[in-house]
1. Could you tell me which structure in 1, 2 was used to calculate FRET efficiency 1/(1 + (r/R0)^6) of positions 43 and 251 (r between Cβ atoms, R0 = 30 Å, to 0.05) as 0.05?
2. One of 1, 2 was used to compute mean count of other Cβ atoms within 10 Å over residues 139-146, and the result was 27.2. Which label is that?
3. Name the one structure among 1, 2 that helix-only ellipticity at 222 nm (-39500 (n - 2.57) for each DSSP H run of 4 or more, over all residues; to 500) of -11500 was derived from.
4. Using relative contact order in percent (Cα under 8 Å, 6 or more apart) for the comparison, can you identify which of 1, 2 gives the largest number?
5. Determine which structure produced the value 5.6 for distance in nm of label points 7 Å out along Cα→Cβ at positions 83 and 267, calculated from the coordinates; the candidates are 1, 2.
Structure 1
Amino acid sequence: MAAEAKQTCYEGCAVDSFQFYLERSGEHAAVLKGVQNLLPEEYKRIGAGKTSLDVLGVGSGGGEMDVQLLSLLKSTFPTVPITSCIVEGSSSLTDNFKALVAKTAELQSIPFSWHIMHSEDYEKQVKAKGDIKKFDFIHMIQMIYYVDDLQETIKFFQSLLKKNGRLMIVVESANSGWDILWKTYKKELCVGSIQEYRSSGEVVACLKSLGLKYEEHLIPQSFDITDCFDPSSEPGARLASFMTGTDRFHESFSLEIRAGMLDLLRNKCSTEKDGRVFFNGNMSCILIHA
């Protein structure tokens, strides 16, 4: 299939579904809190003695996280020139990102280069050119599910790190609600843009097999999915649809499969408190060394 024709993960109505999920789950706030505890010290290590810093965001979406990460880096090294390279498959999310950059004062001195393509197409392009730009910090937040070859992807992007650089992967944690749901119903769920579900367990196993040095840090996260159990709730149906990677949860599965998923969500993937059901959305932040 031609590179430009490859299905990207978030276009059209999928973008709306993703944004709805972000609002309901507070996922970005959880990731931001987690990385803000880790990155100041990491940034100091990465940037020590350097006269410029180059950052690569892979699967950056609407840029909400990138803007925060770059602002934090800028505040750590206010006089050091920074460049930002972005690889993102969705043109509409990239437009959102550009609009966000335009209104973020502290990023006006940072030149951006944009690559609207799948990460594996970027890899092919870089290898074909032979002129390989290297980076001090590369981040891949909640995107590793969409790559075809996990090991080759990690190997390639880790090879782009400069001295003392770090590759940061944020991914759903092993044994989180996501991990339990998607592995229990693999046959039903791994049929769209996600063909093979991966949690931090698969990423860590891959890093070990490649012999790479890394640290894993937990990012605690939970969100209210009570509405998913009310068949008349439109927000509940939208949330269940996003969580199962479908357009319409109630129409995409048989009654029996739906009942099984909802039972699993309530009893194995969540905790109940004051009559509300809170999904275990724990994530891991994995920092891989150059």
Structure 2
Amino acid sequence: MFRALAIKPFSRAGTVATLGARNAVRYQIGSAARFISSDAPAYEMIKTETQGRVAIITLNRPKALNALCSELFHEINDALARFDNDAGIGAIVLTGSERAFAAGADIKEMKDAEFISNYKNNFLGHWVEQISKMRKPIVAAVNGYALGGGCELAMMCDIIYAGEKAVFGQPEINLGTIPGAGGTQRLTHAVGKSKAMEMILTGSVNLDAQEAKTYGLVSAVFPPEKLVEEAIKTATKIASKGAVSVQMAKEAVNQAYELSLSSGLHFERRLFQATFATKDQKEGMSAFAEKRKPNFVHE
């Protein structure tokens, strides 16, 4: 399911702003207290919030079911870059609305594109550019539709949690094209060749939340109204660990997709050995030996 709509005029002025001091405004949603930085850029298509050491990025094109377009990804990339370089943030939650995480790509934006311009401008390249560079873990909280580019965006994240009504699919074949932001690659790794082929070649076989969990595409399923809260809980737990070891662990797991087993084991062992140069390794092992809670300093 793709959404076609006109592109809203967009100002890039906000994307060069920096976080600065966190003069946060506190408000309550459910049982989770959240904070909005008063110095955050004035994004038009996303919302950014912080809760402790967790940043929350919410796709915010409700009338378009969060359809993905170039400008939206510029905003996502800018927010991710800011949070990745913010020492006060340890993990990130990426989410949409209860109706749709992202229902697809903006077809009106791309329908008249030509191969030469796509190739020369590396069309869709910036859709994955910043996420692929991220050192800090990203938890996707997927409610509703995650189709086409929306499914691909979720799979770019490190952990996927789904609401009970979530739907995952790659329907690009119905438009005379194929997935272009990782669908044929990441989906195959996640669900296996046969199911990925069935989903991509028919364009009509989607996975509901429980099926996605069974296939290993998502880690857990929650009631829609509890989903973001649960994602924040997990991100908070991750952010409470030593930041260096978290980033090393993420890097090692990602290399499992790129390296042979012997090369991957060598890579893992070198990173493990490197952790012994960190203050957090000394603190973590000392705390364990002394039967107390560690006080990580993220160094």
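Taken together, the values in this text are just the output of simple stated rules run on the coordinates, not laboratory data. Given the structure is predicted, the values throughout are model-derived calculations rather than measurements. Cβ atoms are built from the backbone, for glycine too; each structure is taken alone.
1. On the way: 1: 0.05; 2: 0.60.
It traces back to 1.
2. Numbers: 1: 22.5; 2: 27.2.
Computing mean count of other Cβ atoms within 10 Å over residues 139-146 on every structure in 1, 2 gives 27.2 only for 2.
3. Numbers: 1: -13500; 2: -11500.
Traced to structure 2.
4. Top value of relative contact order in percent (Cα under 8 Å, 6 or more apart) goes to structure 1.
5. Values: 1: 5.6; 2: 2.4.
Only one of 1, 2 returns 5.6 for distance in nm of label points 7 Å out along Cα→Cβ at positions 83 and 267, namely 1.
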